[in-house]
1. Could you tell me which structure in 1, 2, 3 was used to calculate percent of Cα pairs over 24 Å apart, for residues 13-180 alone as 42?
2. With Cα Rg over 2.2 N^0.38 Å coming out at 1.04, pick the structure among 1, 2, 3 it was computed from.
Structure 1
Amino acid sequence: MNDELERLQAYPFQKLADLLNSTSTKSKDKAIALTIGEPKHTPPDFVLKLFQDSRKLSAALGSYPATRGSKPLRDSVAQFLEKRYDLKTPVDSERQILPVNGTREALFAIAQCVISIKSPGLVLMPNPFYQIYEGAGILAGSKPHFINCFEDTNFQPNFEKVNQSTWAKCKLLYICTPGNPSGAVIPIETMKQLIQLSDEHNFVIVSDECYSEIYHTEASPPPGLLQACDRLNRSTFKNCLVFNSLSKRSNLPGLRSGFVAGDAELIEKFLLYRTYHGSAMPLHHQFVSELAWADEDHVIQNRSLYRKKVSAIKKILETVLSVPVPECGFFLWPKTPGSDTQFSLDLFEQTNTKTLPGSFLSRNTSEGNPGKNRVRLALVSSLEECEEAAIRIRQFMNNQ
């Protein structure tokens, strides 16, 4: 077995299961979980209709899909990117876009392509972070380096704390904007600075933008890495890759459909890797994805539902907890009065409500653990269930 597997930590949800298995709830109320960010809103109708089209489904199931994906799907993604980010130069759908089976597997796989066993260097990532980044870096033979996201920097990675020696060793930089779990957005000027650093030190920037379409001010969508490249007149997107999916945008987590877009030379090598990897997207998923990226009406409705929930739940909780207002996404990132693990344990015991300790999403550093004494609340269920959970938390806090 690969010795690097020993360096992997248990996934946050396994840590939570281990924590809660040490006790049992005393509450007779139904279980409510605010832990996993799995969208529960209804998928768009056109998706369900396509899966009922036996002719299309039969043709798709009877053919091997191409790893590069269909041209109509790639064109649909390119048009989405051009319109969403007001790109001055068209995206080359043949060379700058590649469909992937959800971003999780692709965010992991890209490290295997970027990192060389001869010179593994460092993989930089925000802290807290999506655990895939760390696992990808470790299993590629590299060493993770964490960039803390504390409240004093508005939960954005504190890039100013990264010294030149560390940048010189960097092979791959993961960023997540809007961020998980805080919803913080990296400004476009900061992205431009990161691009300039990548030129200077020759590292790849991977931007995880899965929450890009869940923003709470309709007139102010968050910027993206390709947009920053475009404003620098870098139509080649050199050293830059963006990952996005339909899971959050279109309530299709089970479809496992996303894309990577950016530097054509990197895409070409990633395609070669994926050809061997055996990761082609099924054709019927491609048909659905083509339609989903082309439609904005369902996305606007989806965004509105999350906006209502974030506003309502924050209003319930803010009398008992410090709850920062997220710029984007469907998570809240409140501060707990003490230990985040004890908070989650006690809340479960007394109310049958599950929350995810922030320290499970972070790593200890010399500056501390930025997830310590915080919990992540995923507002993915119905408004009514989220409100019920928030009321339980408020009563729990009032009884302390």
Structure 2
Amino acid sequence: MDLCEVLQRCKKGENLRTEFKRWPIHSDDLAAEITAFANTDGGQIFIGIDDTGNLIGIGEENIDNLSKFVDNVAFNNCEPPVTVIQETVQDEKGNIILIINVPKGNQRPYRTNRGIYYVRTSSGRRQASREELLRLFQATESLYYDEIPILRSAMNDIDEKALESLLELVKEQGIDIAGISRERLLQNWHLVDDIKNEKHLTLTGVLFLAADPQAFIPYSYVSALRVPGNDISIEPSDQKHFEGRLIDIYHDTMRFFGIHLIRSHQIKGTGPEVKVEIPVEVLREALINAFAHRDYTISSPVRVIIYNDRIEIRTPGSLPNTVDIDALKFGVHVLRNPSIYNIFLKVGLVTDAGSGIPRMVRLLKQANNSEPDFKLEGNEFVTIIPR
């Protein structure tokens, strides 16, 4: 970084990727800044610039000690240690600025040696919220949110008919569960967990088995709209709010598709043949993906919107860290909620081959010579199916 770029950053002031610090700086303060950048998207800490962007500089005699101090804080005061790159810039008056380049960490979440997790915001740093921490753990696959026990739940929250129905669906798929106790199955499938010798439903258990899932997870529903046009500003002609267990919500939403999508009849042979506008397999794959891959730390429902020219399925959360949109159509298979996915697999609603989206592409091309599209909008992943 040269002096011109430093001066430009000074004019813009502190932001998501820029922090100014005077020297001296306390080790706890520096560790907090480093972990905040590492937990977010990385950035630069400029030492020798005040909060208003004025270059104050660091005495040349302090540079070596300061550089050692920064390395020591990054290694010993950050857990896990953060690798930073330092550089110096000098202005025409001889003021020296030390720039600490902090990368986005690949071992997130990071915390200070005092046990505090920080994230970066446009106005500085702050302690990470519980939801932000959960997302950071999820992003590194050190924790799966769908396996977390819901402590307000208990075994008597299980709907026995729902459990029997689930086991029957599993048996119909040819999975041999004979001789395995119900308690063992619930544990093995991460539907129930033990905390201090008390059994609680996990998030997955609540979504598939609870008598009233929305009592524990209020946002676990589908908001379905039929918009008679191509713009969300148009008043919907039909609007539904599907609650209950995930399998019931799935069937209710598929019926909503059945009501509002075109089913033409063509005469073939001696009788009519029904031709659906969009293959059922395409709709099923898109909907199950929304349930299995959404971010359950975000308090928003899945939204299904049927426009005149397209269907949009809007799922809370972005893609997992290791996946980009271009890779989806090639069958990249990364699970955010493996336990939820595993139940859908056991009841035959998904395969384990990562072939779902490539199959969507193929079937939609065959049906109406179009392809699904995928994009990120704000905090939602959007699947677009042309009509």
Structure 3
Amino acid sequence: MPDPVALTPALSLTRLLLRDFRSYADVTLALHGRIHVVSGDNGVGKTNLLEAISLLGPGRGLRGAKVAEFARHAAAGPQPWAVAGRFQGPQGEFQLGTGTPEGGPLERRVFRLDNVPLKSQADLAERVAAVWLTPQMDRLFQEGASDRRRFLDRLVWALEPHHAREVAAYDHAMAQRNRLLHEGKRDNAWLAALEDQMARHGVAAAAARRGLVARLNQTLEAGLTGAFPAARLELQCPLAQALDQAPALAVEDAWRANWAAARGRDAAAGATLTGPHRAELGFIHVPKGIPAGLCSTGEQKALLVAVVLAHAALIASARGFAPLLLLDEVAAHLDAGRRAALFAALVELPAQVFLTGTDAAVFAPLRGLAQGLKASPGILVADADFPVP
């Protein structure tokens, strides 16, 4: 096994500052090494800490919360909030910050890179990638296709920073088309222009999803997830399937024609009934040959862990740095054997990792390898059982 201290990640968070973020009034943490264990009772702010770190990357964070929800509620009411981090990355040291704009409303959020305002989250995505696993994701196999689609898009975004822009542009054009059809405005030129945007951005989004699924399956087949069960992802999307048979421009032309022919049907339905916004992501437990939805809770958790570990390895290979890995209550539903396999995999993976749990003893195999923090309401202190490695 490699020396975990020697496996310095190409991307690491070395200092974290929180101001009036959720349960934290004022916290500054110096972070050392690759693996960090945060323990404490339920409700003391462990997940809040991981959420703060996730907000230093692109997107709405691991909870997908509204911006106004990040503000700490003091006696004077909700406070302007801020999260800032100092990173060491492939391009050297840099600082990222996000929070309430100066003098601005709590409903807005701004970003700064080395104290310079950032206009696009795509610029942020070029510097930082984060992957997470939360207890809420344990329901991924029982919830609707939209949740699995969002999960897939987060995986794509970490490798293709501009993917979110393609999805947003497609969704915006589709929403405008739906509104025109609902209002009975059959301006064919306007509808054609919107369908052209849907075709261009929709095919780009479908191609990125298709590419990620293929690459991730190759990584999973390589057996890089250790003792976790082999998983296979299946993308069910008509545009992705069309790309198996024809070049992108031909698929764009075909779907422009499909949406134009479906205007009457979609107007009656009040929605666009076909397209990449209806894509579904399937998970297969390879050894058993069954969908993840039919597996036990423990098997489902193990499959998710396998996918997240494989994704982190894929990012490290493709981008030259592994993502920040945020694992909230990851030991839940994992037996002792799989917990040991997880810890071994984390030691091997050159990624900075943050793990949370109510019982610090669960992470005992990581003593000497991990920096420990104890969480209590609004406070984080060093855990003497997990000294800085």
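No value in this document is a laboratory result; all are computed from the given coordinates. None of these values were measured; they are calculated from a predicted model.
1. 3
2. Clearly, the read-out refers to 3.
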